Structure P
Amino acid sequence: MSDKPKFAMYWAASCGGCEIAVLNIHEKILEVDANFDVVFWPVAMDAKYKDVEAMEDGSILLTLFNGGIRNDENEHIAKLLRQKSKILVAFGSCACEGCIPGLANFSPIHEILGTAFSTISTDNPDNLRPQTAFDMPEGQIRIPTLYPVLRTLDQVIDVDYYMPGCPPESHQIAAVIDLVIQVLQGKAELPPKGTTIGAGNSTVCDECERTRNMKTIKEFDRIQFSQTDPELCLLEQGIPCNGPATRSGCGAKCPSAGAQCIGCYGPAEGVEDYGARLISSFASVIDATDPEEIDLILDGLVDPAGQFYRFNLAGSMLRASKAAFKANGS
């Protein structure tokens, strides 16, 4: 066995983009191999759960866990890696706040399965549904059991650090890896537990170079239907941009390219509820003082649930719809 510190990475309820972002650090990945013994990374190596179960508790120095907790397998591995790891990072928006998979928390499980297996685009004449266990002549086949709602990683286990982004920027991943390597070499210290790493402490608006403070909005519209001024704040042109509530660190790439911020870096420092902060920010740029007129203009947002909670529903104060909570016995 290598005497280098051990590294692990796992992919739960997510798209896999975080794995690609790690590979996108290019030659920096060689430093991971040079400084760590990669003991568990199912997407990149042949690794078995039983191998992790056989390790001593705390023997893995660093685990990057990406994805939310959607089923019993996700939860089992999250708890297993927490037991075996000294440092466990919620890596990417799915682990930190639920992200796109968390939007399923608006619907109960039977509706989700119905959409997947009974809609017009699905060839399923017998109206079959996946079973968690099925007896075959060779033995019982089992698949993970879906939970009624998706939970963020820290709603299931204790998390040491958070690294947001959908996915995190590759240069920031490289910077965090550099920090850990410097810690191993005694040249640096880790930040306090619970710190958000690989991102900024302000908002996307603070990184955006567009001119602000116009505040003349009479309606909101989708960007594809609008001709925007390349110099002015998108939100103040009636384009629903999530920059005021979103954590900095991306360099405001989307607004700089003429696209609104959609919030993939999650809530900025001090934001208690992402959706509530956005509603307040959107209302503040409306050129109206009458509450009913303000409500009417806000009603012009085509998809308010997706606008305000696209990445953050599972990690918000709302967390899920009433129907999903009822299915969860809550």
Structure Q
Amino acid sequence: MKTPVDTAAKVAFLSHPDAYPERPSHVEVIETHMSWVFLTDRRVYKLHKPVRTDYLDFSTLERRRADCAEELRLNRQLAPQVYLGMVALTREADDSLALAGSGEVVEWLVKMRRLPRECLLDARIERGRVTPAEVDGLVEVLVSFYRRTPACPMSGEAYRQRWRRDIQAHHALLLGADRGLPVAQLEHLRDALLGFIDRQAALLGERAGRVVEAHGDLRPEHVCLNQPPVFIDRLEFNREFRLQDPAEELAFLALECEHLGAAWIGERLFSTYQRLSEDRVRPELVVFYKLARAQLRARLSAAHLTDHPPRESVQKWLNKTRAYLQLAQRYLPALA
């Protein structure tokens, strides 16, 4: 029985231009918590790490293959021309590795078309090149998507309990980061969110009936302002994370745009969404969703502080954690 090919060997092979049939001039390699991403001149290849957590399981080749297939299925709904297919990484008879070879399959990758960096929403925000018409255009695509996506209504109590569970979990993980984060501020944020759930039970119960299987990770770097706009990196590894109120998902995007210095985009998102969908979203609900997103993003940034070894500087992730907590502070008075 042959020795399994370890992840380091796979990454080393895929990091070289000669690995790819298109013979790119170079390969840019990006590591995330769950994947390695290889960017060539015109293509993107994603390799999942063999990791297992409480919310995903990539521990076997078959599970990674199934996740690649699910990633393609989901993302072709919002970016049909981007997600090209799955590619096998094979071990040939001479023990060399090959993409789409004839030997034993040792890994599966998702193959995508590389989008121009300058068309992504976060890059356009950085250059101050986003127009109101472009924001309207991306909302039009999303409203159409939400309308044709099967509804997944929840009971009001189940929706409220999910929020309570997540808020408490994020709070505990932020406290556990043990990096001098302001405990009183964290507790104030948690208490404000939980208090809103108690006071606005009826409102959240109504929104529970609007839940759909949404994008799940709608950040500016996942929005490409093509004509028409496309949305990439739809969250595939846990369906529960995709079950969202459309207003919740838009509030998340609005907060991320504000984090990048473009708060006006969030205002435009909601004015256009309400006009096109006829869904009247109360302002205090948007504030709640933004605060919850800020807590989540602070928690995810803090998670990088425990990387062993850290992939990037500890100070970078500590600054990001604090930035989201500071952003939350702006909204707390509006939730009282």
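Okay, here's what the table says:
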read-out	value
At a computed 18.1 (mean count of other Cβ atoms within 10 Å over residues 40-47), which of P, Q	Q
Structure from which -8000 was derived, helix-only ellipticity at 222 nm (-39500 (n - 2.57) for each DSSP H run of 4 or more, over all residues; to 500), options P, Q	P
Parent structure of the calculated result 19, given that relative contact order in percent (Cα under 8 Å, 6 or more apart) is the read-out and P, Q the choices	P
Per distance in nm of label points 7 Å out along Cα→Cβ at positions 192 and 296, the highest-valued of structures P, Q	P
For mean count of other Cβ atoms within 10 Å over residues 64-71 computed as 27.2, the structure of P, Q it came from	P
If distance in nm of label points 7 Å out along Cα→Cβ at positions 120 and 152 is computed and equals 3.8, the structure in P, Q	P
Which of P, Q leads on mean projected area of the Cα convex hull in nm², largest value	P
Read-out semi-axes √(5λ) of the Cα gyration tensor in Å, for residues 144-215 alone, computed value 29, 15, 9, structure in P, Q	Q
Distance in nm of label points 7 Å out along Cα→Cβ at positions 88 and 232 from the coordinates reads 2.6; which among P, Q	Q
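Every read-out reported here was derived from the displayed coordinates using simple, explicitly stated rules and does not represent laboratory data. Not measured: the values here are computed from a predicted model. Cβ atoms are built from the backbone, for glycine too; each structure is taken alone.
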